[in-house]
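Just so it is clear, none of the values below were taken in a lab; they were calculated from the coordinates. Keep in mind it's a predicted model, so treat the numbers as computed, not measured. Cβ atoms are built from the backbone, for glycine too; each structure is taken alone.
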Structure I
Amino acid sequence: MQRTVEAIWRIESAKVIATLARMVRDVGLAEDLAHDALVAALEQWPTTGVPDNPGAWLITTGKRRAIDHFRRRERHETKVGELGRELEAQQATTDEELVSAVDNDIDDDVLRLIFIACHPVLAPEARVALTLRLIGGLTTAEIARSYLVREATVAQRIVRAKRRLRAEKVQFELPPEEGRAARLSSVFEVIYLIFNEGYSATSGAEWIRPELCEEALRLGRILTALVPAEPEAHGLLALMEMQASRLRARTGPSGEPIRLLDQDRSRWDHLLVQRGLSALERAENLSGERGPYTLQAAIAACHVRALVPEETDWVRIAALYAALSQAAPSPVVELNRAVALGMAFGPEAGLEIVDDLQADPALKEYHLLPSVRGDLLARMERYDEARREFERAASLTKNERERALLLQRAASGR
């Protein structure tokens, strides 16, 4: 039962926290109330069974905890009077009405919470860390690995962000249209990082977490409707749609990872491919200059248009990565450019860049650096060196499935 509850929590937590945050006007308190509801589920569901609508049950339980919380805080009599009466009135609804109300609120509440957590009063890195924690359900360790920073640094950012939002008395509403632009880049970043954690989990026993990909896609689709004239919103959605099209082919029968060049492309979801290509066309028509997400979507398009791996236009992909390195420079982009160059012009071209990146402190514990280097060395038939790189990559990854794949490659030297 504990695994069942944990699986439900991964799916429902963002909706529960978002709905409670709108009600209590405090992100930190909403998260605490949601976790109280989770504890209650762990205690009660083994006896009563999982309710038909577990999300509504968790929200209802969180509301009850909120009522108790405000009642205990006598010094906040006004809050008790206004908020307590509102919550108690909602509590009087029937189960059917509650389920309907929750379903109607969820989309706006989750997107609202993303915009709140990406408020300009917070530093950009704090916005992203807080939203990944609340909406993505990522642990501080997972967020730290995504940003190649210390876990303690991420934890401090999250705590300080909650305090700042409370101190600034940030309104828990979607900002007006003219106030959205200042938050959009952080919102894009958060949604894509949620997707990435689903696409390639940084830790745990599974390589992919489809529920996170689905949530990121849902939010991306809502966002394009909210800001239809923003090309990067469509670029981001195009990128996620095309990458999501490969999810079914990324794992084997027992959940083992399957690399891109080894995938059965007949298993790709061609409806998502077409949705992605259409979104990319909209992004490119809205602006003559491609932003980072539109460039990444153009790279993804090169892959999905290739019916077999040999048809992949690696020269174009390398050129697109060169443009991306100018638009959004980072060592990870350079690592991906090295892969593309290695495929387009031979492994030696990629290895030259990878060897330079080994001196970058941001990639010191990044498992994909030795993984890429091992792949390039194996293609150059330097198998002993490749084996050592795959072993190092395996020692750095926190994902069990990926570690098994890397150790398998280390055993074969390729």
Structure II
Amino acid sequence: MSSASETEKTGPTAPSDRIVGLDALRGFALLGILLINVWVFSMPETTLSNPTIYGDFTGGNYWAWFVGHVFAQQKFITIFTILFGGGVVLFTRNVERRDGPVFELYVRRSGWLVAFGLAHAYLLWYGDILVAYGVCAFVVVLFRDHDPRTLAIAGVALLSVPSLIEVIAAVTAEPATVASSWQPAESALRAEVETYRSGWLTQMEHRVPAALRRQTTGLLGYTGWRVSGSMLLGMALFKWGVLTNERSAQFYRRLVAIGGAIGLAAVLAGVRYIQANDWSVEAALFWRQFNYWGSVPLALAYVGIVMLYCKRRPDGVVTRSLAAVGRTAFSNYILQTVLATSIFYGHGLGLFGRMSRLELYGIVVVIWAVQVPLSVLWLRYFRYGPLEWIWRVLTYESMQPLRAAGADEADE
């Protein structure tokens, strides 16, 4: 373990040095992610890409999907990933400022994130994103000293790779090849439902291969490129001062207007396209591109909205509440899994596959109602979330202060 003087030199960001807008944006993204993850927690895996294969898809349930797809799907996870990229710059800058061992600490930090992610994926929920973040973090850190324009161009280039792969596949692949993943057999859907209504050990039959697929072929063919590209874009936005609320209100208003218009136009065009093609296998891979690209400008519009609000209400209840969730985002991400799996999986209430899309939003609100006040209350007494604290201890190989020195020091 490090000595006290070394800890002061290389330790984590002090509570007084936090950026409120950045934390509020992270909290906003973390809460929004649940709007889409709840579908994966509660329904067969393929439902995320093809909502017509399971559950009622008419009336209010259709509109529940429509709102989620247009305004949430890939938007909040894009913000979260962009913020992780900004965090790479922030972390390495802080360590360099203290003359600490940048790569030694960074490698430990990223390595432990992968370890946490593996435990999350194989023990709790296959939809984990932490492994992808940890793996991609080893690559993107190498570009941290580049100018923001170069980072942004490189980010968009990486984002283009999975899109190009899917378009080529859509043009060249036989429909039967795509059909197996777009519209699984009824027996496979029933088996997945029964698996997650069963006990924890039985769930491994689906969770382990699903997690392994996401961390191998999924990472190489899609997630790795999307995550790395978004992280590089986040590094650029951090250096430009966009994520730290350093730009003018006029800049953020333009970001909202332009990003919102382009993003919504693309996503809505995608909905119209797939419905015009009656959700056919032939159109499946093409339609994903509309939301894939539309989610980026729309996510940036959300960034603008949050920053504008934080400028207007920097000490408001909403800002402070979102910032509290953002400061404990790691713990809250895992807490969402624990709560959701306890509700939907067989070792809990066993509601997997039993609730409509409209009802699922009620579950989301209930989980938010737990997470937001709990985060605010926790930070009155502690400096970091529980998992954030453990992560810091493992990264710096020294004990870190957990309890707040006083009530007025609860804010980080």
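To test your reading of the models, identify which of I, II gives 31 for relative contact order in percent (Cα under 8 Å, 6 or more apart) when calculated.
II
Using mean count of other Cβ atoms within 10 Å over residues 180-187, single out the structure from I, II with the greatest value. Spell out each step's value before the answer.
Working: I: 17.8; II: 13.8.
Biggest value here belongs to I.
Using FRET efficiency 1/(1 + (r/R0)^6) of positions 164 and 268 (r between Cβ atoms, R0 = 30 Å, to 0.05) for the comparison, can you identify which of I, II gives the largest number? All intermediate terms of the calculation are to be shown ahead of the outcome.
Values: I: 0.10; II: 0.80.
Top value of FRET efficiency 1/(1 + (r/R0)^6) of positions 164 and 268 (r between Cβ atoms, R0 = 30 Å, to 0.05), among I, II, belongs to structure II.
Assign the value 16.2, calculated as Kirkwood radius over Cα pairs in Å, for residues 36-123 alone, to the correct structure from I, II. All intermediate terms of the calculation are to be shown ahead of the outcome.
Numbers: I: 14.9; II: 16.2.
Working through the options, I get structure II.
Of the structures labelled I, II, which one yields 62, 46, 38 when Cα extents along the principal axes in Å is computed from its coordinates? Kindly include the intermediate steps, with their values, before the conclusion.
On the way: I: 73, 49, 40; II: 62, 46, 38.
Structure II accounts for this read-out.
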